[in-house]
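Structures given as structure tokens follow.
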Structure P
Amino acid sequence: MPTSPVRLYNTMTQRLEPLQPLEAGHVRVYVCGLTTYDHAHAGHARTFITFDVLIRFLRARGYRVTFVRNVTDVDDKILKRATERGEPPLALSARMAAINADELRACGCMDPDQEPRVSRSVNEIIALIETLVARDAAYVAPTGKGNDVYFAVRAFPGYGKLSHRNVDELVSGARVDPSESKRDPLDFALWKASDSATLGWDSPWGRGRPGWHIECSAMAAAALTPHFDVHGGGMDLIFPHHENEIAQSEAAWGEPFARVWMHSGFLNVDAEKMSKSLGNFVTIEQMLDRNDGEAIRYFMLGAHYHGPIEFDLEKRPDGRVVFPGLDEAERRVEYLYTTRTALLGAAEGVAPASDGDSPRAKAVREAPERVLTALDNDLNTSVALSVVSELARIANEIVVEVPRLKKDAAAQGRARALAAATGDALDACCRPLGLMQASPSDFAARTKARRLKIRGLDAAAVDALVNERNAARAAKDFARSDVTRAALAQMGVELQDVPGGGTSWKVVI
């Protein structure tokens, strides 16, 4: 059973707390998923990468984890977009859910263990609303279309405890539409009446559809039980969404709904948070068009999940938009893969060994646990990445040293064994971070294909120029060789002459 001192920041208590699962050794995690009407943006990528690292890390620490991430496929935004496109709402949502899932996988995010959808959870939602009405925590409000059902906020004494807001102060900022029949400005909809022409389901209150907040309470309880360990999402969900989840869940089942509430910070563009409502967002699709998914991941892990990240955009004269921070992150990821390849070559199949008292051997042995120790401290990914970077530096020192020891077979054998152990350690360090999930050759192939496309190059044409340059070198026509190399560099192609003959090339970002 895990005994590691995992500590997480709890938004509810505003302090770091040791992880103490309700069931020893088993952590139940629910993360609010996407409302599937459009492509996800970079802020969403940060949220889901954060919680993907949490799941990977907890499993690396020996916990059994049940990870649930919902799909909100019933929502006013979906209905509006479906009407605009003349597409059935659930068909639009299903199509966008598949696209969103592929985009998150491209960023290295694992699929959840369970992925409930609102449209498949209506019975559970109705049952929860019935419980709240029976307990006088909710009431039925007749409208012109039928009946809405609202949660009575003042019937729940703890309202505001997550966002640390006072109920009376909240009233001053609340807006009430004249058409709304709710009793109090703070009350929120659990069920919305709908006519026969609009998406809806039959219920004890007539035809309608669920409100946004009730969905997650019902789906989380059905998947994980009404009381579980960690509830996560973006910081923008603290109020009102998560506040409302707590109120309706604890009014029905008692407290606590979740023991730990975790929230990822904002991505800022020009000092404003990235969001669709502000129109300053960049989609994951746009990022993937230019950068590798692992670059997106590396960039997001460079800052602590709870704080903000500045996301830079640069508009080129040709109209293209580039992301300097992601470009740098991609270079760092590429360096890790190149290092891994070099370690494989240096090891030459020798069994890994990192025994001995040398500083390098000690650093190799300790690196994987240092990564986990950093993540023990509220997922401190920036410190974990610094351990990875330090190990990569040591790895390249070992790679350089191996051929220099050719006159001492025993010493060279030990160095090769250490190179093999360093490769294993690098894999172990990256695993809980979700980095280096591909083979070096697969990473190189997908990177080359994308960069060729970005620069409008043809691989066969590049190969022809590289062969022309090599032929000039072989003929000792170094002037022509240099001209060809310069032409390739102008195209963004970088050459590397391989020892023993031949030339490899890559397209630089």
Structure Q
Amino acid sequence: MAAKPDRGDPARGGAAIAADAFDVAVVGGGAAGLWTALRAAEGGGSVCVVSRTPLSQSASFWAQGGLAAALEPGDAPARHAADTIAAGRGLCRPSAVQVLVEEAPAAVRDLRGRGVVFDLEDNGDLALGLEGGHTRRRIVHSGGSATGHEITSKLAAMVAAEPRIEVLEQASMTALWSDGERCHGVLTEDRRVAAPATVLATGGAAALWKRTSNPWGAIGAGPTMAAAAGAELADLEFCQFHPTALFLPGTRFDGMLITEAVRGEGANLLDASGRRFTDELAPRDAVTAAILDRLRADGTESVDLDMRELDPARFPNVFDALAEAGLQPAAELVPVAPAAHYTMGGIAVDLDGRSSLPGLYAVGECSCTGLHGANRLASNSLSECFVFGGRAALAALEEDRTAVPPAPGEWCFEPPTEATRDAVWRLAGPLRRPGQLRELQGDPYPLAAAIADSALERRESRGGHLRADFPHLDPSFDGVHLVVEPNGDIRHETWR
């Protein structure tokens, strides 16, 4: 359990703050963070969870997607791996893919054993959904498209009941406690959390783009703070633009995600003349590219999603949310257009979540194992939280406990401005141009500038990165990941 607070030393700026010691500090209250904390505590460690929002308000809580796992009798991990690699456009790290597909079925069974309720067929078997890029039904959902609600609410209850875990809700990390050689814990506004192992599970950066399906907090705070502390980042040029985000500009509903699962059950995309124009179940990058082509050809800002043949009871929260936005999807077409949804890049880590900075780990969307390559296969991300979160928890418990924390540094995280979010959408949106990327290199938010640097370095179009001046895939970049060093230099690496 935590040591007694030490209030004898001044914090940055001279004000005394609390300092507590744990075996593992976890930053983030979503699925990845809660699962990592739970597994570390079950392994015997004392754990502190730092969450900016109440656990019931994490981004994972609102997730509509499910867990991808080869559970159908005719399916196999090898087939899941093939689909993942195909969607990743020649950039997936093979070892990361193998870990995910082999361990995902056990993760689903573990969650069911802990009381997580998934949708079932009439005969009691799991109801497996089909989503873009998958060649078999292998998506496990809860409540149709309320999987995040079911999983995170159950995990939050498990964490609250675990005596080895202390949760600091509505506490924001301001910096990692680092001397550039090792991470020693987490700094918040009024507390120092010392730990030999710190696990970042802070979510992604898709809200850096003004048009996004993500909540505002997905601004890449974790990778930004990790880089400032001395860790390497990777694959920052790859952002997945979800093809079916609601298009209602000027309203709070603009960018609202309409889950890919509705297309798996028969919803169609229609152009301005009412014709289908693409394979709705192709990987997301292909569907997004097809929509962008259609928008240019038709001179419109959105296409239509036809959900009129779907059973509203199959996706109750989607139909309810659209009704709240003033739409009746059972009777009318729904306007959609791509929006930033998921960042494949983040803190570069190995298969146990270790970053290049000793003592610092990362799991979930803020991390980059290379699993997703250039384009994430639908619903692999939630499976990733459990597979790699569990591995990181076990590795974190083995971290060296002899290091003595230094005095905290002066650097403090500052969030991006609205001007930055406008700039990232305008200058590094679904289709990138070199002059615009060079303009973004001067942005004051470090991660925005690093995204521009990486996008300029990758002179090709691949997955979630489309260059107007390099419209084709370049085989010389097959398997090549762009690693951003703490000083901003970029090197090319091939990950096995």
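Here, each number is a calculation from the coordinates, and none is a lab measurement. Everything numeric in this text was worked out from a predicted model, so none of it was measured. Cβ atoms are built from the backbone, for glycine too; each structure is taken alone.
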Given structures P, Q, which gives the highest value for distance in nm of label points 7 Å out along Cα→Cβ at positions 220 and 260?
Q
Parent structure of the calculated result 2.2, given that distance in nm of label points 7 Å out along Cα→Cβ at positions 404 and 436 is the read-out and P, Q the choices:
P
Candidates P, Q; helix-only ellipticity at 222 nm (-39500 (n - 2.57) for each DSSP H run of 4 or more, over all residues; to 500) computed = -15500; producing structure is P
Comparing Kirkwood radius over Cα pairs in Å, for residues 340-387 alone across P, Q, which structure shows the greatest value?
P
Relative contact order in percent (Cα under 8 Å, 6 or more apart) gets 21 when computed on, of labels P, Q, structure Q
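Of structures P, Q, which gives 4, 21, 32, 27, 13, 3, 0, 0 when P(r) over Cα pairs in 10 Å bins from 0, in percent is computed from the coordinates?
For P(r) over Cα pairs in 10 Å bins from 0, in percent, the value 4, 21, 32, 27, 13, 3, 0, 0 is produced by structure Q.
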